[in-house]
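**Student:** Several structures are given next for inspection.
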Structure I
Amino acid sequence: MNKNTEQMSAPNAPLETQAEAVRAVRDANAFAARIVRWQRENGRHGLPWQGTCDPYPIWLSEIMLQQTRVGVVLDYFPRFLARFPDVQALAAAPQEEVLALWAGLGYYARARNLHACARQIAHEHDGIFPQTAMLLAALPGIGRSTAAAIAAFAFHERAPILDGNVKRVLCRHFAIEGVPVSAVEKSLWNLAASLLPAAPEMPAYTQGLMDLGAILCLAREPRCLPCPLRKRCRAHREGRTQSLPTPRTPTVRPSRKASFLLVTDGEHILLERRPPSGVWGGLFALPEGREWISRLKLHAVPLQPLPFREHVFTHFRLEISPFLCQVAQMPELPDDSLVCVTLSNAQKSAIPAPVARLLEEVQKRED
């Protein structure tokens, strides 16, 4: 009998309560065992951040994988690790270089927090990662679930994870209704904690939960037939896989408008450094707003409208109106928020994806 069973079957508890507690522990053990067995036989293996207990690559991969598909991260992870092989190297790098390597992954606050976290570990922890989920969660950019994943993979700590995939698995298997906020969220955390296996199995169990949600228990078309939890999954038995988890009320993303100015002499382009926080914080983008025409003294230069485009963020849509401003000679820069770089170097800079696509269009025109 494990520690959970001993706690749940106290000597003074009624026999019925003791029996229920034993059944609950037995069911939890069976749940974890199925996940572990399935992961070892059918889960994802051989990923570049697997097969190690080094918290640095584990942490790096977990941050990159937040709201990003594995296939995309596979392109970025090796380059990032080659340039920043350890936390000290990442901490010593300028943020601009970190953002440049991150460009295209999106959610750039992750990169800024990654850099801040590396510096905090290097300066306050002598380059050594804290070894508990609680301490890891106190670092920049590491939430409770990410901290638990790092602790499970690196240190075999028994700590629950609860990312979007895991919420979906639990809500379906146990038929948990309600949008996962407040009370429902707390219930899910408690449930996730009650299902944890013994410490040696934590890496396979944690990876298995993630894999199950990403490979089989999909949001729209779940693959129930090969699922190791199918026979006991209430959503499958009751035909409710499409209604669980309880969907949030759809919201309409508000729209914002932006005018971007592409000032170029055919070889160079002007870029504007964004503020350190907010949309594309710390990145280079194109000068935004028509006020730059007067500030750069470009009144006499014709503006050529380029095709309108839209970029979707998590909480809003950005409607972009780009204007090409071709000049014979690059204008003087009114302040240090602007930089003049070659078109080829601009593509290597820390620029967001919509700006990269615009620069590609300009470069093709020049070629």
Structure II
Amino acid sequence: MKNNSVKILAYYLPQFHEIKENDDFWGKGYTEWVNVKKSKPVYWGHYQPRVPLNSDYYDLRDGKKIVEHGIMAQEYGIYGFCFYHYWFGERRQILQKPLEAIIEDLEFSIPFCFCWANETWTRTWNGGLGEKEVLMDQVYSDEEDWIAHINYLMPFFKNEMYIKNHNKPMFLIFDPHNIPYIIKDKMFGMWDEILKKNGFNGIDLVNVDVGFRGDIESKYSEKKVDFEPTKTRRESILENSLYSDVRKYLMKYEDNKIVNKFLHQKISYADTCNRIIGKKHNYGYYRSLFVGYDDTPRRGVRSTIYYGSTPEQYKRYLKKTIELSFKEGNEYLFLFAWNEWGEGGYLEPDEKYGFRYLESTKFALEDACCD
């Protein structure tokens, strides 16, 4: 591998446009920007609300903005985007229109792949302290739906910009443990065979490791990637847990904040990044880093805030992550995120830092010692 062989893939959220489902769930005109705009600081000096540069509260509906983002990303060394993909089973999907638009646009020239966000959508009554209401349930139904799913993805996979490893489309699964064990290999095997019939060598499945759940068992998915900072936060909870039933503890911690249900939680960005880069990885186990994290727009006073992220700090840890990825022989490095404004993880320019995080990305790639 050469230095420029370490390729940064930034997660991309296609939430920034109106859809009927969000109108029904949250009210007419809802997009991710609604929470971002109304966010308020929860302590003195807290950087909220976050404002995109030139107040560019864009709409992704026609895909043109994604094309612009792709051009911008490549100018600063980002190799490609990893788009979240939402297929809930029984042929139900949402937020797909911008992604369908980009493969119809001849100007879209940035490599991309999909991360299947296979989680049930819920909302919790009483500010997150009560019962959860299911908005869209994630199911895996039957073989006809599995076939419909892979056939829907086929035009994307066949696009020349879709990332393929040894002629296998790379496809991330956000929660592989959510898929019933008895159908995992059957569904993946069916996908693998259908792709082979369509000129591919199979499918390159990558399990997203959000922490705490262990490895997934499937002969079709041997690769994985950490999802940060979620994984490290959950590992910290596990280390500090006094409960014997850790799963119950984790759920209680994340939903109720245990110590005080109405206080935000502050975590050191630097400490977390040091933990992340200190973890052992090997070939096929991709590294991940995060630009920042602050979910105040979504959780208000019960937010989780990683303090201390600056373009300089981010550059330092990204450079080290690139170097480690190179030594481990891994071609890809995943970054949270391009545009997670509701969770404070974004490379896009804002009113406070301008293009400095993007510039730091480019400098980290240039400075990394990968000879």
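**Student:** Taking distance in nm of label points 7 Å out along Cα→Cβ at positions 132 and 300 as the criterion, which structure among I, II has the greatest value?
**Tutor:** I
**Student:** Something else about it: Could you figure out which one of I, II the value 28, 63, 9 for P(r) over Cα pairs in 20 Å bins from 0, in percent was computed from?
**Tutor:** Details: I: 24, 46, 24, 5, 0; II: 28, 63, 9.
Going through each structure in turn, the value belongs to II.
**Student:** Among the shown structures I, II, from which was the value -10500 of helix-only ellipticity at 222 nm (-39500 (n - 2.57) for each DSSP H run of 4 or more, over all residues; to 500) calculated?
**Tutor:** II
**Student:** Can you spot which of I, II the value 1.7 was calculated from, given it is distance in nm of label points 7 Å out along Cα→Cβ at positions 76 and 100?
**Tutor:** The read-out comes from structure I.
**Student:** Ranked on relative contact order in percent (Cα under 8 Å, 6 or more apart), which label among I, II comes first with the largest value?
**Tutor:** For this comparison of relative contact order in percent (Cα under 8 Å, 6 or more apart), the top structure is II.
**Student:** Consider the structures I, II: one of them gives 3.6 for distance in nm of label points 7 Å out along Cα→Cβ at positions 52 and 140 as calculated from the coordinates. Say which. Kindly include the intermediate steps, with their values, before the conclusion.
**Tutor:** Working: I: 2.2; II: 3.6.
Comparing all candidates, it corresponds to II.
Laboratory data are not the source of any read-out in this text; all were calculated from the coordinates shown. None of these values were measured; they are calculated from a predicted model. Cβ atoms are built from the backbone, for glycine too; each structure is taken alone.
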